[in-house]
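Coordinate-derived values only; no laboratory data. All figures in this text were calculated on a predicted structure; none of them were measured in a lab. Cβ atoms are built from the backbone, for glycine too; each structure is taken alone.
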Structure P
Amino acid sequence: MKKIAFDETKLTEKTSLNLVNNLQLTDVLTPLSLNPIETAYVQQGEGNIPIVLIHGFDSSLLEFRRLLPLLSTDYPTWAIDLLGFGFTTRSPDVPISPTSIKTHLYYCWKTLIQRPMILVGASMGGAVAIDFALSHPELVEKLVLIDSAGLARQPFASKLMFSPLDRWATNFLALPKIRKSVSIAAYYDKKFVTDDAQVCASLHLQCPGWSESLISFTKSGGYGSFMKNLPDLYQSSLIIWGKNDTILGTKAATQFEKLLPNNQLVWISDCGHVPHLEKSQNTAEIILDFIQN
């Protein structure tokens, strides 16, 4: 296992520094490549039932910097960077798609977890969690979706990702003012859009292959709609949704509630698209209560 060296001088919050200091790389062997994939993760806590946290689009495990410590007081908790995202090493020989992301996540589970888990997905991470639970139901004891994607059709933008527009698009997305505007939209309480938050949201852009992986994933079509498949998910499911989500809106929450056969929906007031960051204490209490009861 390896550590990643960071310049911590721009981080100011204790939770951010703690997660960065505990971030590790481990080799994960998969059928996707002859070489192992150096995969970034953080693990804290002890116990028998593991919680695994899956981040959203163009993000990293740092988005769980406030939630992970709260969950790990009761359960062993993992945050894992998906293939092509975060600080997991990218390879030009491995295309990034929902299928390859699911394959990599399965072999992460096989390498690091090795027992049924509580799978928690936020935003696009929710679509990843749904896809994984549908393919490997025996490995997912319970499912938690936080302002989850997974109901919309594949984005039309994927059809436009050809050179030179693809490189222009990722260069545009890397602009600090653009990333800040996304953060402003994600939070209900704008005081959370701090310099520390901006560093956490952008630190992974320094990783080699960031732009190429984002282009590869977008060209794959990304995650479409799981509406037809959701009734097949028999696990107990928890839907957590910010009442003021302006990224995905709120209709998707009630759609999930109607389609998942065994679920409960919990709304969080005065909260946007990222309850795990904006209302981390509330979110942790809701998840822990769901697991224990």
Structure Q
Amino acid sequence: MFSIDNKRFAAAMGACLLGAMAAAAGEPQVVPLWPNGAPGFEDRRNEPERASGGSVSNIHNPSLTVFLPPQGNANGAAVLIFPGGGHRQLVFNAEGVEPARYWNDLGVAAFVLKYRLPREPNSPYSLQIHPRQDAERAMRLIRSRAAEWNIDPNRLGVMGFSAGGEVASLLVYNPTAGDANAPDPIDRLDAFADFQIVIYPGPLGIPDKIAADAPPAFFLIANDDTDHMGAILSLVEKYHQAKRSMEVHIFARGGHGFNMGGRSKLTSIHTWPQRLTDWLHDNNILQPATPRPNP
């Protein structure tokens, strides 16, 4: 018979073994954006998240979940993914994990952001401030560890679904330069996105005018997603006026929230990721960086 202490020891060893097995199986790494918690909300960093049906809520310690492709398949490109969920929850599996697996199959490192949720009941967060703050910090954190994660810091883009598309807008259409005098060296880095992919977004964060340096964009939506068509049409018109590079797909049907399309019976929706793959190839985003010649 085990004594009580031996039972505890055995349980601890079992937990360590399970952790090692998960790591060996490629369990994704989770990295908090700030070691001590989000600025001004450090006292809430240990509050547990709530998970239900593939979604996550009650996020007070924003983090990155890291999905790296097999080393021999990696091409150096990387993408930060913003799942949707109306700023009340995050559709973490269907609009986070599943897209990350798609990117890994292309040799791209993927990072899924758990950002704070201003529309959750009793949320202390601002819709205009905290999701953007999380997105900027995530981009800087990824660039700060580019060598460790084997990525090209100049081929780092963003992908957002629905409310996550709004987070993308809050990031890419606002100043992204770091603070050269910041005590934390991560905060000195630029949070600029080199490309963006926006799937059925809402209107939050769309500016009156697109800047001349706005990143190349891939926009996609279904025409019967009536609540979100306005945002796409606004972005398309403004990109066209700014003469910035974009590709747009408006499918006849599909509704809202079709994620990566795998559950849809509509061929156009089911296969829409191939349109994105084509765009990535056409824009050389999947091409490894060419080494600079020695002077």
Structure R
Amino acid sequence: MKIASFDDLRVGIVEDRQVFDMTAALPAFLDALPRQRVNWLIAHWDEMAAVFADPARRGAARPLQEVRLLAPNPAPQHVFAAPANYRKHIGELGARTVTKAGRSAREQGFFLKAPGSLSGAGEPILLPRGSSRRFDHESELAVVIGRAARNVPREEAMSYVFGYACLIDATMRIEPGVAEEERSMRKSFETFTPMGPYIVTADAVADPGALANRLWVNDELRQQADTSEMIVGIAELIELVSSVLPLQPGDVIASGTPDGVGPIAPGDRVRIEIESIGSMTLEVRECERQAPRPY
């Protein structure tokens, strides 16, 4: 099943290029907390799966191209991210590399991206106005957690996965000796975590450890890999994160980028496609206003 968040934070099912509005099937109290609708749905999926699968409970259908797709979970409590999780990516940024040589996500652990940096397939990537810094794309598989998890061994970890989505980890690069901000900040500008186009539930993905992952900029293929090339697989990532703090339903783990990372600029069009998950194309623009602290 494909679950989308769209327009004014409504929730729907995507089938045959249509969105069926399922918002009315959710509790009315969530109308006052619309950003929490998907978190609640995921946490109560055991009881809601049958409701969402019932054709009689579906709301009006709208063509997919007529709705504005938001991040499929607009407000996870956490967005975790794995650094240096494909061997060919390690060191490819040269002097801009921040992970020490020979280390991967297994040794480095995870970092956090601000949930407020999430955006959807119907929204642009916004770069700081007037910036001379380098901004890059990173093509990643997002893992969405389905239930509370703490100290989960990798042998049990996949049972905690609700679903998957495409994710772009947009990044402002350091300038060695000039500007070397913290990783989490450089990756947490508004719209720097496009996710979507929807969540594909785990039961619809036969093997998330063997998915083709590709990204284009202006029709130029920049990144091409397979999730089987990850150094730390999904189950080990869940073990790693849950060994530090509790995971909550709706939390997102960005599983790391392959090689081919490169710059994006206003006017570019970025397309990400992950096998069995979907694809989305985003425009790159400048913010309308210049920030009081420029970057």
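From which structure (P, Q, R) was distance in nm of label points 7 Å out along Cα→Cβ at positions 65 and 153 calculated, if the value obtained is 5.2? Structure R accounts for this read-out. Please state which of the structures P, Q, R yields 2.1 when distance in nm of label points 7 Å out along Cα→Cβ at positions 145 and 193 is computed from it. That value comes from structure Q. Looking at relative contact order in percent (Cα under 8 Å, 6 or more apart), point out which structure of P, Q, R has the largest value. Largest calculated value belongs to R. Once Cα Rg over 2.2 N^0.38 Å is evaluated on every structure in P, Q, R, the highest one turns out to be Q.
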